[in-house]
Structures are given as structure tokens and as C-alpha cells.
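Read-outs: derived from the displayed coordinates by stated rules, not from any lab. This is a predicted model, so every value here is computed, not measured. Cβ atoms are built from the backbone, for glycine too; each structure is taken alone.
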Structure 1
Amino acid sequence: MTGTDEDAFRIIASSPEGVLQSELWKILGVDSRKCSRIVKKLLDTNRVERIEHRQDGIKTFRLIARKGPADPYCLLAGDELIPCIACDEDCVVEDCARLLDWMYQLAISDAEELSSDSNKTEN
């Protein structure tokens with residue numbers, strides 16, 4: 001694996017508890033100096049945070065990915081906003097009646113849209 005910023009960020013982001021900087025350079029296959037430069041870029045762009053950590057009496061840093069803003073398109077399906085946004089119920093997603101109704105409505109509207117598209121192409 002090459003030691004690029006994106007590779008480093010993906011590795012850090014894939015671990016919820018973060019990655020030790022002393023381990024990151026080994027994973028990336030780069031020397032510790034190159035890893036420090038990569039980490040500095042990630043810190044400067046505010047993509048990760050660095051927390052001092054002692055391992056076997058040796059100081060290192062735990063790198064944790066910062067969460068970026070949510071993509072608003074992940075909350076939409078078609079023109080419909082997911083009902084969970086304004087919901088204050090404590091529920092299990094698989095059993096949520098509001099969410100199931102919303103998904104059924106999406107399926108119906110998608111089927112209607114496909115049907116109307118196929119009718120247009122047949123004519």
C-alpha cells in the first residue's frame with residue numbers, strides 16, 4: 001500500500017477507537033517521517049484529531065477521524081425526507097411503522113414512475 005493521505009484517512013476512519021500513529025506508518029508501509037507529514041496534512045485539514053497516548057511508557061498519538069457533515073442527499077429518497085429526522089420515538093429501525101410506511105410509499109412511487117416511463121417508450 002502506498003502512503004497517501006487518503007489511504008491513511010481510510011485506515012484511521014475504519015477504526016472507531018482510532019489508530020496509533022506508531023502503528024499507522026507500519027500499516028502504510030512508509031517510514032515514520034513520511035507518516036508524520038501525512039498526519040500533519042490530515043490535522044491541518046481538520047480530518048483527524050490527535051490524542052497523546054502512552055504505550056509501554058513510550059509516548060505516541062492516537063489518531064481519530066473527525067466526522068464530517070452529513071450528506072443531505074442520504075436523507076432523501078426521491079423528494080421524500082426520511083421520517084426519522086423529526087421523530088422523537090425510541091424505536092428499533094426494523095420495527096418502525098413510520099419508516100416502513102415511508103419505504104412502501106417509495107416503492108409504490110418508484111413502480112408508478114417506472115410504469116409511466118415504460119408507457120412513454122412504448123408509444
Structure 2
Amino acid sequence: MAAPSGAVSASAAGPTLARTAFYLLSAGATATLVSLLYRIEGRDDVGVAVSAIAAYGLAIVCLVGFDRLSLRSFQLLSAGAVAGVSSGLAFDGPSSGFYQLFYVWIALFVAYYFRPAAAAL
């Protein structure tokens with residue numbers, strides 16, 4: 001049965017979803033760790049590092065699960081990515097402008113791969 005217009009079939013797009021999520025999560029985590037090279041007053045470096053490590057953990061799930069992950073799994077991974085960015089912002093303190101860009105990456109990923117109703121959630 002074909003997927004409705006605007007929907008993504010998990011079996012057809014699974015590897016592409018996994019690859020895209022892996023690259024985005026890895027890039028975000030790496031950029032976060034690189035940002036720790038710069039000393040910023042009021043930032044909790046350990047909290048930011050833990051957020052980056054959690055993003056690497058989600059990326060590994062995408063790498064290992066690759067074509068076995070369901071569409072629901074990618075929705076949960078997207079929610080986990082939002083939680084990771086939110087925790088990074090919370091630990092960053094007053095200078096949280098850099099990490100806000102990661103929300104845009106997640107929004108673009110969700111808007112491209114999920115139906116509008118699922119993306120709105």
C-alpha cells in the first residue's frame with residue numbers, strides 16, 4: 001500500500017532518515033564540544049558536555065539501527081534531540097545564542113520527513 005501524499009514510508013525512507021539524523025546529531029554534538037574550547041562565564045561546561053555526549057548516543061542509535069528503525073523511532077529521536085538542545089541551552093547560561101541554531105536543524109529535519117500533523121507535534 002502506497003503512503004499518502006505528504007507522508008514518508010518508514011521502509012522506503014528508513015536508511016535516508018537514519019543517515020540524515022546521524023549526520024545532524026553528530027555535527028551538532030561535535031559543534032557543541034568544539035564550543036567548549038572557548039571559556040564563557042556562567043556556563044556549566046560539564047552539563048553542556050553531557051548534552052553533547054547524549055547527542056552522540058542518539059547518533060549511534062541511528063547508525064546501529066539504520067534500516068531497522070521505525071518512523072515512530074525517528075519521531076522519538078527528534079523529541080530526544082529537542083530535549084538535548086534544551087538541556088544544552090539550560091546549561092549554557094546567559095550566552096545561549098549559539099545552541100539555538102540547533103532547533104532550526106531539527107525543525108528542518110522534521111518538516112522534511114514527517115507529515116504536517118506529525119511535524120506540528
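Given a value of 2.3 for distance in nm of label points 7 Å out along Cα→Cβ at positions 20 and 68, calculated from one of 1, 2, which structure does it belong to? Could the numbers behind the result be given before it?
Numbers: 1: 2.9; 2: 2.3.
Checking each candidate, the match is 2.
Of structures 1, 2, which gives 4.6 when distance in nm of label points 7 Å out along Cα→Cβ at positions 52 and 92 is computed from the coordinates? Please list the in-between numbers first.
Numbers: 1: 4.6; 2: 1.3.
Source structure: 1.
Among the shown structures 1, 2, from which was the value 1.67 of Cα Rg over 2.2 N^0.38 Å calculated? Spell out each step's value before the answer.
Numbers: 1: 1.67; 2: 1.12.
Label of the source structure: 1.
Which of the displayed structures (1, 2) returns the greatest value of relative contact order in percent (Cα under 8 Å, 6 or more apart) on calculation? Walk me through the intermediate numbers first.
Values: 1: 20; 2: 35.
Looking at the calculated values, the largest one is 2.
Taking distance in nm of label points 7 Å out along Cα→Cβ at positions 28 and 108 as the quantity of interest, name the structure among 1, 2 where it is greatest. Let's see the in-between values first.
Numbers: 1: 5.3; 2: 1.3.
That would be structure 1.
Of the structures labelled 1, 2, one was used to calculate helix-only ellipticity at 222 nm (-39500 (n - 2.57) for each DSSP H run of 4 or more, over all residues; to 500), giving -14500. Name it. Show your work: numbers first, answer last.
Numbers: 1: -14500; 2: -25500.
For helix-only ellipticity at 222 nm (-39500 (n - 2.57) for each DSSP H run of 4 or more, over all residues; to 500), the value -14500 is produced by structure 1.
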